[in-house]
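Multiple structures follow.
Where a number appears in this text, it was derived from the coordinates with a stated rule and is not lab data. Keep in mind that what you see is a predicted model, and the values were worked out from it rather than measured. Cβ atoms are built from the backbone, for glycine too; each structure is taken alone.
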Structure I
Amino acid sequence: MFLGHFAVAMGAKRVAPKTSLGTTFLAAQFADLLWPILLLFGIERVRISPGIMARSSLDFQHYPYSHSLLALTVFGVLLGLVYFAVTRYRAGAVAVAILVVSHWVLDVIVHRPDLPLSLGGQTRVGFGLWNSVVGTLLAELGFYAVGLFIYLRSTEARDRVGRYGFWALVLILLAIFLGDAFGPPPTNERALATLALAGWLFVPWAYWVDAHRQARSA
């Protein structure tokens, strides 16, 4: 899943209004931000296999450190504790921890049975929504619309950056999703990992625009 992760990050603003969108982006996307780094170092493996699923050409062969339920639970607890130690904001710390784990939960919906539960176990799970292009589009866009609605109901722009910078972010994410959905598969695994590293750019962008927005008055 792609847009769904950003959607839950936006929606978290309702329960943790003092937590920056940049922090929730980092938490919700933590698995996919760590994954390309591990790919480039050869610690995890993926193979490009066009046709393996209707919506995805990626054969995830080994990625327990970035995408197992156990690893993300541990990362979630650690990041939540770090956030609490820095901010003393309990609601934000809980939101960060849950968002990290939510990545696995949302991915289970779309992946074929390739998501590991633990670091070394053989059990793999996945409901395979990526086998349906229409189903995937409806799920991703539906999640995105709900997350965006919650964020906009919870915040309002203080200036042009908060308004136009935010909408630019929203549209760029949507364009990337649609380009990936209807474009050709990556040329090779290294190119895929290098391109995936660009996901880190959305974290400071989200911090920037969120700093120019404020809680919406009742």
Structure II
Amino acid sequence: MMNKSKNLDPVVTINGARFERIPVETRILTSADTMSEIIREYALQHIQPGDILSLSESPVAITQGRAIPVDTLKISPLANILWRFVTKVPYGIGLRAPASMQCAIDECGAPRIVLAALAGFVGKLIGIKGLFYKVAGMQAALIDAAETSVVPPYNHTVIKGPLHPEKVAQELSDEFGFPVAVMDINDIGGCWMIGASEGVSKHFMETVMKDNPQGQDDEMTPLCIIRRV
């Protein structure tokens, strides 16, 4: 069943084959949870042979303790300078806030972020987009600013990207016996597979999940089963 708040067809057709997306609702996750426990509690009874399980990247990160309350962050002078130069984008705040920029510095190191900022500045001058994140790396790109989530207490936290998503997906697949993918998706068409167990097609996952059937508001559906019908 599709989320009630998402006016989408739960079934999509890809290369002549039909696939159903089944969001799985859970409770609010915390760093005391593990994805293994959450899958066992909420998804395992619904999984059928041939299914793929998609995990949203932010909940995976939350279970790894990577949700950082804004009021615990000490914002450096460097973060207070650099966030102002981040380009506004339609899909979220990203690093255009002191707190999320500070998390990028903490995660990637000040030298790399400064180099990325210089690359981004040069890219703007010569008309090349995306140089900041190419230099800063995936972890900088995955940071979700405070207020991105509407679910307390995560509306007041910066959520860093999950660590080792490929390894997480493979370990869960080995444990449960079905394919697993970790996805970074937004509501305006951005869809990236950032890690998956062996044999999962990046192109397929980014196509079947592109319209974000899980949503990113208060749906509380960090898991999604993909099933051929």
Structure III
Amino acid sequence: MDLTAFYQKYPKEKVDEAVAYLSYHSAAILPRDEDSKHPILYVFRHGQTVDNAEFLFSGWRDPDLTELGVKQALILAEKLKDKKIQMLVASDQKRAVKTMELAVSLNNTIKGMEIHQDARIKERCYGDLQGSSKLEVQLTDPKLLSEYRRSYSVKPPNGESIADVVKRVKSFIDEIVPLMKMYKMNVAVSCHGNSIRGFRQVFEGLTNEQTAMVESPLGQDYAAYSVK
């Protein structure tokens, strides 16, 4: 990202601090519970997109993966290449579908398998903020940015709260878990920074506050949950 305009407008140190804050350096290691006696749900976030690289509110926009995003998905592919997976699900957004395609590309038993798309696990709608700069808001009103991004119940203008996203993700989970148990199948899910919060709340028992604050890495790694 070209920061020249920001350096001209704000102190360099302040800009660099804001960039570091928005760069997911605090992303937590994803948990893995892979008990082969039970069906396993593999969940991961898409790789970096153009909007991520430019620090834009992406939401329901449909940006493509960057070169780094592709590399992140291929790192994930190395970790999934020997997994036994019977079903693939992605959100209906390009970045999630492409990440899934890349993530299973080294697994000879599932590469080329149909990827089911489900809008319930798509990214949070940021409403009027979509396409605008997170970096600009962080530099001018960091408290407001935190409220929009990390409050569980606050909705951006004409957008969704994290609570709204968790509700629709739970609807998906309530449907997929019985199927996993019935058919004894492992499922891989490619989703987003906010929709993965719903999975983490359900399977890790996070509080609403923890759900709003937890960070998950772009691509590269997966969470695994044994469905018991």
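Observations on the structure shown:
- For distance in nm of label points 7 Å out along Cα→Cβ at positions 47 and 95 computed as 1.3, the structure of I, II, III it came from: III
- Structure responsible for 2.3, with distance in nm of label points 7 Å out along Cα→Cβ at positions 143 and 175 calculated and labels I, II, III on offer: I
- Entry that produces -9000 once helix-only ellipticity at 222 nm (-39500 (n - 2.57) for each DSSP H run of 4 or more, over all residues; to 500) is calculated, selected from I, II, III: II
- Label whose coordinates, when percent of Cα pairs over 22 Å apart, for residues 119-198 alone is calculated, return 43 (choices I, II, III): II
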